[in-house]
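**Q** These are the structures, in structure tokens.
Only the coordinates and a few stated rules stand behind these numbers; no lab work does. Predicted, not measured: the structure shown is a model, and the values here were computed from it. Cβ atoms are built from the backbone, for glycine too; each structure is taken alone.
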Structure 1
Amino acid sequence: MLYVTTGILENTAIAGVRPTSTVDLRITNDGLINDSVQIIGFYIDGATKVQYVSEIIIIAPGGALNRNYYANFDAFEFQFMTVNNSMQISVWGKNADDNLNPAHRVLPSELNAIPL
């Protein structure tokens, strides 16, 4: 089982505009059997972490999917739990013009393990 997080990503507005307004998740199953991934998204409201995304998806071997979520918050975090370790997960922040925000790009090797 794999349980990882992006960590909290700061998204403070600059001149009234946040650097990231949406987040694209790209997930592939590089394994030989179906695998599931649980996606949990949070935004930070002051000192409180508020869950706003909860989804479980099954991906066939060799399959891929993209998911897009609202992220126009001061800070946000995504966590992922998979049954097998065959998933490759990346997170891509995008601004209001749908351009990538390099500061909110998290590659599979940059995800942080969460102890179970």
Structure 2
Amino acid sequence: MSIETIVDAVRQVGFETHVYFKNGFLEKVYENAVANRLRKKGLMVTQQHPLKVNDKDGTLVGEYFADLFIENELIVEIKAARALDANHSAQILAYLKASGMRHGMLINFGAQKYEVRKFIL
């Protein structure tokens, strides 16, 4: 499955989830709903996928947990904030760097208008 197909599926499922739930729930509700809907479409989804951060010499210096890890190709970070800001973008970019992945998405369900951003490292 191409990354474009995966991204399109995530974007559509996120939109449908936002239409159904609106804003006001905790991030975990949206994470679970998006994961459930993507799995029903046949996509492989891991929730709270660990991402190790290593120093230059290989020493483990930290660990992140990506909200959704889809088809071993895409990291999705879910937010329930009034608006996305630079810190949210920095977070997904850090996840991409730590994991060695190229593609990430940031989805915000907290605003009245559906917000989604795609990142390529």
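**Q** On distance in nm of label points 7 Å out along Cα→Cβ at positions 39 and 63, which of the structures labelled 1, 2 is highest? Please list the in-between numbers first.
**A** Working: 1: 1.3; 2: 2.2.
For this comparison of distance in nm of label points 7 Å out along Cα→Cβ at positions 39 and 63, the top structure is 2.
**Q** Once distance in nm of label points 7 Å out along Cα→Cβ at positions 79 and 95 is calculated for every structure in 1, 2, which label goes with the largest value? Mind dumping the intermediate values first?
**A** Working: 1: 3.2; 2: 1.2.
Top value of distance in nm of label points 7 Å out along Cα→Cβ at positions 79 and 95 goes to structure 1.
**Q** Shifting gears a bit: Looking at structures 1, 2, which one was relative contact order in percent (Cα under 8 Å, 6 or more apart) calculated from, given that it came out as 23?
**A** Working: 1: 41; 2: 23.
So the calculation was done on 2.
**Q** A value of 15.9 was computed for mean count of other Cβ atoms within 10 Å over residues 31-38; which of 1, 2 is the source structure? Don't skip to the answer; put the middle values down first.
**A** Details: 1: 15.9; 2: 19.8.
This figure was derived from 1.
**Q** Out of 1, 2, choose the structure whose coordinates give semi-axes √(5λ) of the Cα gyration tensor in Å equal to 25, 15, 11 when calculated. Display every interim value, and only then the final one.
**A** Details: 1: 25, 15, 11; 2: 24, 16, 12.
Working through the options, I get structure 1.
**Q** If mean count of other Cβ atoms within 10 Å over residues 47-54 computes to 11.1, which of 1, 2 did it come from?
**A** Details: 1: 11.1; 2: 14.4.
Of the options listed, only 1 reproduces it.
**Q** Suppose you compute helix-only ellipticity at 222 nm (-39500 (n - 2.57) for each DSSP H run of 4 or more, over all residues; to 500) for every structure in 1, 2: which one lands on 0?
**A** Only structure 1 yields this read-out.
**Q** Still on this structure, I have one more. Give the label, chosen from 1, 2, of the structure having the highest value of mean count of other Cβ atoms within 10 Å over residues 7-14. Present the calculation step by step, with values, prior to reporting the outcome.
**A** Values: 1: 13.9; 2: 18.2.
By mean count of other Cβ atoms within 10 Å over residues 7-14, the leading structure of 1, 2 is 2.
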